[in-house]
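S.K.: Take a look at the structures below.
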Structure I
Amino acid sequence: MTKEEEILKCSDEVIHKDIVEMVCSSMESKEKYIELSALYKLFADPTRIRILCALQKHEMCVCDIGVLMGVTKSAVSHQLRQLKAANLVKFRRDGQIVYYSLADEHVNDIIKIGLEHLNE
């Protein structure tokens, strides 16, 4: 069933059909919104946000992040694993030490815009 057929199937009367169809045609798939929701859920944890904000300043290893956050290496590793799975952080290995940083500028922008919104 197309999006247009779904609109017409609705039991409610469509007042501005042209607007509804235009908006409908420009929207992403339901699956894409589920993915977006899952991404934003990662930002719902204060520890993960703090880790991302720390990584905005400089790449860091798990031990240093743990000291900065006041949590165990195990807790940091758990959070980093989730952030890495969502492509929010990346890592590089230097000998035995693994350094983490933000995956790309988009992650930095999400945090920056969120903080700007809170501070306005």
Structure II
Amino acid sequence: MDVCEVDRMRAALVRTPTLRGRVFTDAEQAYCDRRNDPAERYAVRWAAKEAVLKALGQGVGACRWTEIEVVRAVTGAPSVVLHGGARTLALEQGVSRWLLTMTHTRRVAEAIAVAL
């Protein structure tokens, strides 16, 4: 589980314009940037990526942020797709499936990731 303050993410996006490309995939950026308040969507995806790292028993720096990607099904249900080093970490631990839930308000974003 992880929580991210939306205002903190908003400030980080303004202060560090390169943050988007370092942390979020092109598809994640496209999804977030077409919303009324992109900071809410970025914050919840940040929380999801941190929750995935925690579920793997890892910390920041164990893989590149963009190797953990939040995707949405046609129904809108979120899920996780791992690439590169993140995928290798999961496979080494026998993780073959993920459950992900995310929620946000104007103030806070929260995500819970379960590695199966």
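Laboratory data are not the source of any read-out in this text; all were calculated from the coordinates shown. All values derive from a computational prediction rather than experimental measurement.
S.K.: Work out the source of 13.3, 39 here, i.e. which of I, II gives that when Rg and Dmax of the Cα atoms in Å is computed.
M.R.: The structure behind it is II.
S.K.: Sticking with this structure for a sec: Which of I, II yields -12500 for helix-only ellipticity at 222 nm (-39500 (n - 2.57) for each DSSP H run of 4 or more, over all residues; to 500), as computed?
M.R.: So the calculation was done on II.
S.K.: Out of I, II, which has the highest value for relative contact order in percent (Cα under 8 Å, 6 or more apart)?
M.R.: Answer by largest value of relative contact order in percent (Cα under 8 Å, 6 or more apart): II.
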